[in-house]
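Colleague: The next part holds the structures, each set out as structure tokens.
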Structure P
Amino acid sequence: MMHRKTGFTLIELLVVIAIIAILMAILMPALQRAREQGKRAACLNNLRQLGLAWNVYADENDNEIVPGNTALDNNPNGGWNPDDDCWVYWPGRDATEQERIDGIKRGLLYPYCPSIKLYKCPTGIREELVTYAIVDAMNGYNAIPGADGQVLRTRLQIKTPALQAVFLDEGRLSPASWTIWYDQERWWDQITARHGDGTNFGFADGRAEYWKWNDPRTIEIAEMDYDYWQNTGRHGSESNSPGNPDLYKVQKAVWGELGYPPTQ
């Protein structure tokens, strides 16, 4: 007795392929969200480790806050300029990987956080090794217009450590510390959307937290080209954001208060 070989017909094969495609369309967004949540969690852990190192530095230096600025090597005799003490050094945008590593290792925070990988968010820019920044108020840049006397030098000056930010995930290392206006309803340095429509912050008490943005203007700024923002956007009307709850929240976290009456 002869038996015919059985198999999929063309129509059955197409149905199977269609079902697989539908299942992939359903599962892929969930897998992407899960992967992003994993990266966000790793970034939050990095910020907690940096926050711990930041506090230990203060413990061992009479409550002095580690300098929040970064500085470019400008020593004419070669090497790093000892007059520009930094938590990490900014080696320049075209620096080699080894120069970037040296910039971390020569920083004042490295003895307290001696793991290179903790200075970078998993979603950071390729070839960048530091994606976090310290805010101006934490012993950073001290010439912000309208913010005289607001830059803190010692940990004892911090009134509410649980509410005041030290680090944020800026996306890349840049010169000086991360700046935001104190007395104006405007952004200065570009805010970022590093994990979905938000970014991670590290606070003076050592904890870290993800903040999701609610105002479309915040996300619009976060998605702008970095060089455009640095050279054009920050100086024009695009930086103005009256009534923006995201702006208020970040300014309060950086400075401890708003230096102006907010738009109602």
Structure Q
Amino acid sequence: MIREIALKDVAYIRNLVRVRSAMVLEPQKTYLLQSRLEPFAKQEGFGSLADLVLQLRQTSYGSLHKRVVEAMTINETSFFRDLVPFQALKERLLPEVIQANCGIKRLHIWCGASSSGQEPYSILLTILHYFPELTSWHIRLIATDLSQEMIKRCQEGRYGPFEVNRGLSPSMLHTYFVRQGMEWKVRDDVRRMIEFREMNLAGCWQTLPIMDLVFMRNVMLYFDRETRKDILRRIRGLLAPHGYVILGGTETTLAVDDHFERIAVNGTSVYRVRKN
């Protein structure tokens, strides 16, 4: 009987997350559901995960449901994660965009899954550290995430010792961060260069400008094929003719959207709209 209730709870949460975020939680990821929601249930004052699910079932969709979905869609991240995409950004992608936009001196970048902020800050630090000539340009870096809690964390720009020691060089840490007790905070002038917004990739998109670069890393793999196809279609409508899409190492546009072509750069793959 206990196992039956647990299975029903898992099915309910999987369906809730899929309906509200389009993210697919595989049945074999039950351990992930338990590891994230059991502490959440305790924090919210419930005696057990089953009690939390019972409350969700008995009430209309609201704040509690939203926070559960957010808890299940927060992804692991780090500064300069996987490194290679950022080497490609520095050595090819940004130089190409600079050449294409030298007449208008404008740079637009969208990071579509900001999580706790390390990725958009890594993009910005690459620009500031290696391309000082861009400080005279109009730079617009927009970072979005489904989770309101994560967006608040991004805006605060505070990271603990373990987080800053994962991927950040001592030079960048001491140049762009200020130490506050045991934490490191992104300098205020640097934080203000990124627009952080709450946004559901599977829902209605807010108004976005034409983009030179779109980072959509390590989030598409959680969607089903139709959702991935729809997201890529909408990205095509935002991408400048010279623009690139950067996906995660296990993600691809192949067999999802044939309007994109794969470009090998520095041992990784990026994507651009095919030119007829």
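Colleague: Figure out for me which of the structures P, Q the number -12500 belongs to, where helix-only ellipticity at 222 nm (-39500 (n - 2.57) for each DSSP H run of 4 or more, over all residues; to 500) was derived from the coordinates. List each step's numbers first, then the result.
Modeller: Working: P: -10500; Q: -12500.
Only one of P, Q returns -12500 for helix-only ellipticity at 222 nm (-39500 (n - 2.57) for each DSSP H run of 4 or more, over all residues; to 500), namely Q.
Colleague: To which of P, Q does the computed value 0.10 (FRET efficiency 1/(1 + (r/R0)^6) of positions 16 and 40 (r between Cβ atoms, R0 = 25 Å, to 0.05)) belong? Walk me through the intermediate numbers first.
Modeller: On the way: P: 0.10; Q: 1.00.
It must be structure P, since only it matches.
Colleague: Of structures P, Q, which gives 16.9 when mean count of other Cβ atoms within 10 Å over residues 48-55 is computed from the coordinates?
Modeller: On the way: P: 20.1; Q: 16.9.
Working through the options, I get structure Q.
Values in this text are rule-based calculations from the coordinates and carry no lab data. Because the structure is a prediction, the values reported are computed rather than measured. Cβ atoms are built from the backbone, for glycine too; each structure is taken alone.
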